[in-house]
1. Out of 1, 2, choose the structure whose coordinates give Cα extents along the principal axes in Å, for residues 45-132 alone equal to 44, 33, 24 when calculated.
2. Assign the value -24000, calculated as helix-only ellipticity at 222 nm (-39500 (n - 2.57) for each DSSP H run of 4 or more, over all residues; to 500), to the correct structure from 1, 2.
3. Comparing 1, 2, where is relative contact order in percent (Cα under 8 Å, 6 or more apart) highest?
4. With volume of the Cα convex hull per residue in Å³, for residues 21-68 alone computed per structure, which member of 1, 2 shows the largest figure?
5. Please state which of the structures 1, 2 yields 0.35 when FRET efficiency 1/(1 + (r/R0)^6) of positions 85 and 125 (r between Cβ atoms, R0 = 25 Å, to 0.05) is computed from it.
6. In terms of mean count of other Cβ atoms within 10 Å over residues 29-36, which of structures 1, 2 is highest?
7. Match the computed value 17.1, 56 of Rg and Dmax of the Cα atoms in Å to one of the structures 1, 2, and report its label.
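Every number in this text was worked out from the coordinates using simple rules, so none of it is lab data. Worth saying up front: this structure is predicted, and the values here are computed from it rather than measured. Cβ atoms are built from the backbone, for glycine too; each structure is taken alone.
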Structure 1
């Protein structure tokens, strides 16, 4: 890679900080439509983290982040909330066929080795980690704006 290309190529940190606009809009629209609680969102992110820790070599296909997001939110909603959305509703919201939503739920649950319970301490530790990550990102973006 030449020097000019190296300067233009985003770093791993920059890639992590800049998801595709289409995905950001999908997540925003899904959260706005479902109105799931912050707790459900935090739990969904914890489930994704668990899945990645349990299967470090797992790589999704292009676009699989949409399915992963929906499935994690769906499981978080089912675990935390008394009144949950049906798989049909998640299908309607996401545009993913119902049979695929049901299959995704089973595969995700099995991928987590059926361990969806989270202790209060684990949840609070994860919440703090997310808050720390948010603060680091905020500071990095503020520094970039100043430079």
Structure 2
């Protein structure tokens, strides 16, 4: 028996959720503005020496780290190990549509606009924040949570 195996077999998590996600970005201010101005997040702090900007929606924090290369290499979801996408839960279908409209008006590039996720009851959309990181927004029908 491996050390700690009995604890692991009980399936009791030893973690308490996600504290933060760190993303390396090529456009530090543009990426921060995506979260702050377009999604309503708050700037928690910044560290100009690193450089980094910390943003939060009150439930999760994202650390945006400015890339230190003059020619950053774009991530390819089919060829590289790394973050495939960041998925954010949205309050409602109406809010999903509002976000899509706001992002479209700000010239944010979309992979796809709101569409049913595997036939429902959820809808999702995928866009690219200014540094090219894929960000999914997902909402459920309210009735999904209130099944009888």
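1. Details: 1: 35, 34, 24; 2: 44, 33, 24.
Answer for the origin of the read-out: 2.
2. Derived from 1, not from the others.
3. On the way: 1: 24; 2: 20.
Biggest value here belongs to 1.
4. Details: 1: 75; 2: 57.
Once volume of the Cα convex hull per residue in Å³, for residues 21-68 alone is worked out for each structure, 1 has the highest.
5. On the way: 1: 0.35; 2: 1.00.
Computed on structure 1.
6. On the way: 1: 13.9; 2: 19.2.
By mean count of other Cβ atoms within 10 Å over residues 29-36, the leading structure of 1, 2 is 2.
7. Values: 1: 17.1, 56; 2: 18.0, 58.
This figure was derived from 1.
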